1. Identify the structure, out of 1, 2, from whose coordinates mean projected area of the Cα convex hull in nm² was calculated to give 6.8.
2. With mean count of other Cβ atoms within 10 Å over residues 42-49 derived from the coordinates and found to be 10.1, which of 1, 2 does the value describe?
3. Match the computed value 2.7 of distance in nm of label points 7 Å out along Cα→Cβ at positions 26 and 50 to one of the structures 1, 2, and report its label.
4. As an exercise: distance in nm of label points 7 Å out along Cα→Cβ at positions 10 and 58, calculated from one structure in 1, 2, equals 3.3. Which structure is it?
5. Quick one: helix-only ellipticity at 222 nm (-39500 (n - 2.57) for each DSSP H run of 4 or more, over all residues; to 500) came out at -14500 when computed from one of 1, 2, so which one is it?
Structure 1
Amino acid sequence: MIVRIATEGQYRVASSLLDRLNELDNQLVQFVANGDQDSFCSVLGSMIGLVRQQGAVVPVEELVGSDVILPAPDTTLEEARGLFTGEGLIPG
C-alpha cells in the first residue's frame, strides 16, 4: 500500500497497517467535527509518525499512485475541515 504525506513524499507500508490507520483516521474525523485542535494535531502527528516509522520511502523517480493521502504535518483544524468529507481520509 502506498501512503503519501502531503508536502513530503510517498511511503510503501504493509497492508496490515491499514486497520491502525483507519482507527486514527476515525479519531481525526471526530476531532474535526468537535473542533478539537489539540487532539487533532496530536493524532495527525501519530498517524504521520506511524507511516514514517513503519514505511519505506518510495524513491522520487519511482512513479506510483497513492492509495491514501495524509495531510501535511502542519495542517490546521480549519484546513482539515476542507479535506474531510465526513468519511475521513482512508478509503473503505
Structure 2
Amino acid sequence: MKFMIECLDKPDSAALRAEHRPAHRAYLASIQPKLFLAGGLLDEAGASRGSFYIAEVADWAEARDLIEQEPNVQAGVFEKVSIYEFRLLIADGARVV
C-alpha cells in the first residue's frame, strides 16, 4: 500500500531543522527502499515549509511507525503530520491504473 505523509514545519523551526538535517538524511537513506517519492515543501521564497513522502509499506501501522522514527518528527520540527492512503493514478504523464 502507498501512503502520502505530509509534514508541515512549526514556525521558526529552520535552525532546529538544520541541526537535525544529517540525521534526517541518514534516516531517509535507511528507508529508501520503502520510499516511492520524498522531498521538501518550499514556500515562494524557497524556504522550507515541510516534508512530503509517498511510502510503500504494508499498512497504516507501518506508515505511522515510519514517520514516528523520522528525526525531524522526534526533534519537534513539525507542527502537523498527516498520513493518507494514496492511490497512484497518473505518473510521468501516463495513466498507471
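Just so it is clear, none of the values below were taken in a lab; they were calculated from the coordinates. For clarity, every value in this text was computed on a predicted model and none was experimentally measured. Cβ atoms are built from the backbone, for glycine too; each structure is taken alone.
1. 2
2. Derived from 2, not from the others.
3. 2
4. Working through the options, I get structure 2.
5. Traced to structure 1.
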